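Before anything else, here is the set of structures, which you'll find just below.
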Structure I
Amino acid sequence: MRILPEKTQCLLIDMQEKMLSAVSGREECEKRVAALAKGLRILDIPMMITQQYTKGLGMSVTSVYEAAGSEEYFDKKTFSCAQDPGIIEAIRAKGRENVLVCGIEAHVCVLQTCIDLKAMGFNPILVVDAIASMRESDKAVAIQRAVQEGILLTTSEAVIFELTVDSKHPRFKEISALIKETR
């Protein structure tokens, strides 16, 4: 399956400071999520930021808001974004069946969102270098489970270039510069 820009949107899940500070590989995850969001913003791919129980767990890290170009977020209490009525309504309203999924924790909110989106007829695409869990073993099992569930896997760089399509894209130079800057 080709990941086409006009059919794609993204969920940036629960990149909140209180949770992110405890995950394994925090710096790399934050860096990859920010790079992905910057690339998607250049390419005009819609994104949604979600936060798990913001009142108790706080706001997402500044780098995510800056990269996405928005401070808007959806507060949720469900683990799966697809189980929150407001979030799933917003996903459906975009009319794009491909949903890039990144954030934390890989084995809880991220994985459950992917499984539920697939069951609802979407094509969830797990951005494996832009996810993290407190334990590396949980992240590894989440990726394995995603594969077993038929979820497509990609990386942040691979999907940004796939969405760009080719070097004739009017924003290719910006994308190329972003990739060089974030490697």
Structure II
Amino acid sequence: MTLTDGLGGIVMLGDISLAARNAAHELLNMAGLKAGQTVIVGCSTSEIAGHRIGTCSSTEIGFAVFDSLREAFAEYGISVAAQCCEHLNRAIVIDRKSAAGYQIVNVVPVPHAGGAFATAAYESLQDPVVIESIQADAGIDIGGTLIGMHLKRVAIPLRLETRHIGEATVAGARTRPPLIGGSRAGYDEKLF
């Protein structure tokens, strides 16, 4: 399926899905993720289509990205948490089974209050809930959505080979436990 981007260009949903899937596999390899962990994803469908963030939401793009990421991470038993936009204080859409221990809030994201990506996540998940915040193990930021507030300490930036999804820039991150104890302490190298 194709959409026009409003700039005279064409947005190919198949290309967007493939790029999202590639970014997921790159993050899996670089971050050393394991079953049971969670990845936070922030996504501006406006940026993917070549517009300024928050100005041209596209649920079609939201579904193309979310479904591709969810399928890629599900193969490895990893949950995807979808960050809402600033209008919902960057709350998180997640499957209820992954929300244990988090405060559930009562809101349903829509394209212009939560964002098209979060709307797609809410509609795609079997039993969706929205939580106020999360401390994820890794993340993908598509279009400068600022996912850092939802990553565990300490976040390590990752340079993915997939630099763009559509017109949006892509950044990855993983986390590691904080180092304590100073120069005399020993550290577990596997946790770096």
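When distance in nm of label points 7 Å out along Cα→Cβ at positions 119 and 143 is computed for each of I, II, the one that comes out at 2.5 is I. Given that distance in nm of label points 7 Å out along Cα→Cβ at positions 31 and 175, derived from a single structure, equals 2.2, which label among I, II identifies that structure? Answer for the origin of the read-out: I. For mean projected area of the Cα convex hull in nm², the calculated result is 9.3, so let me know which of I, II that is. For mean projected area of the Cα convex hull in nm², the value 9.3 is produced by structure I.
Have a look at I, II and say which one yields 2.2 for distance in nm of label points 7 Å out along Cα→Cβ at positions 71 and 87, as calculated. Structure I accounts for this read-out.
When relative contact order in percent (Cα under 8 Å, 6 or more apart) is worked out for each of I, II, structure I gives the greatest result. Given a value of -13000 for helix-only ellipticity at 222 nm (-39500 (n - 2.57) for each DSSP H run of 4 or more, over all residues; to 500), point me to the structure among I, II it was derived from. Corresponding structure: I.
Read-outs throughout are calculated quantities, based only on the coordinates presented, and are distinct from any laboratory measurement. On a predicted model such as this, the values are computed, not experimentally measured, just so you know. Cβ atoms are built from the backbone, for glycine too; each structure is taken alone.
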